[in-house]
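Take a look at the structures listed below.
No value in this document is a laboratory result; all are computed from the given coordinates. Computed from a prediction, not measured in an experiment: that's the story for all the values here. Cβ atoms are built from the backbone, for glycine too; each structure is taken alone.
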Structure I
Amino acid sequence: MAISCYVEGLKPPIPVVQFGNACDLLLKAGMPYEDLKVTRSNTLAAYYKIDHPPLRGHDALDDALSVAYTLQHLLQSSKLMPEDFL
């Protein structure tokens, strides 16, 4: 979202320092770096074998949903904690 705001010349709705990278969270949750390098956002939920509605690859909304399903799964399984997002 931060990059999209920058490209459009918009002020982000939250301070820039609060934007992060999901890759850091995935590493913190224990995803091997080698897997991280080759796993795309649209296949992330499948990587974790998460049951979810069908997703289309290379579709911005479905890619974001795949990431969201994954982060939700990692929170529910205690591989991530809410404070990891700060």
Structure II
Amino acid sequence: MKLIIVIVNDNDSEILTQAFTAANFRVTRVASTGGFLRRGVTTMLLGVEDPQVDAVVQTVRQALPSKGGEKRATLFVMPVAHYEQV
């Protein structure tokens, strides 16, 4: 299992949330700030099985195409040693 952390501008968060839910991924959104100018960003958390990682990355690429070389999302993929729902 992997934890994917996606950081996007607030303006892109709704588009990406809709894309994730349309692709049947569960996503948790957390409001945050960051960057040089402390702009509003959204941190999204997704727990997926290993084979689904590429599909999540592809969903981000399709939902947020690059505008003139500008990067619109930062993704971190981290291994999960233990996962439990209570």
Quick one: Rg and Dmax of the Cα atoms in Å came out at 13.8, 38 when computed from one of I, II, so which one is it?
I
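Given that relative contact order in percent (Cα under 8 Å, 6 or more apart), derived from a single structure, equals 45, which label among I, II identifies that structure? Write down the numbers at each step before the final one.
Numbers: I: 24; II: 45.
Clearly, the read-out refers to II.
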Given -8500 for helix-only ellipticity at 222 nm (-39500 (n - 2.57) for each DSSP H run of 4 or more, over all residues; to 500), calculated: source structure among I, II:
II
So FRET efficiency 1/(1 + (r/R0)^6) of positions 12 and 52 (r between Cβ atoms, R0 = 30 Å, to 0.05), computed for just one structure, reads 0.90; which one of I, II is that?
II
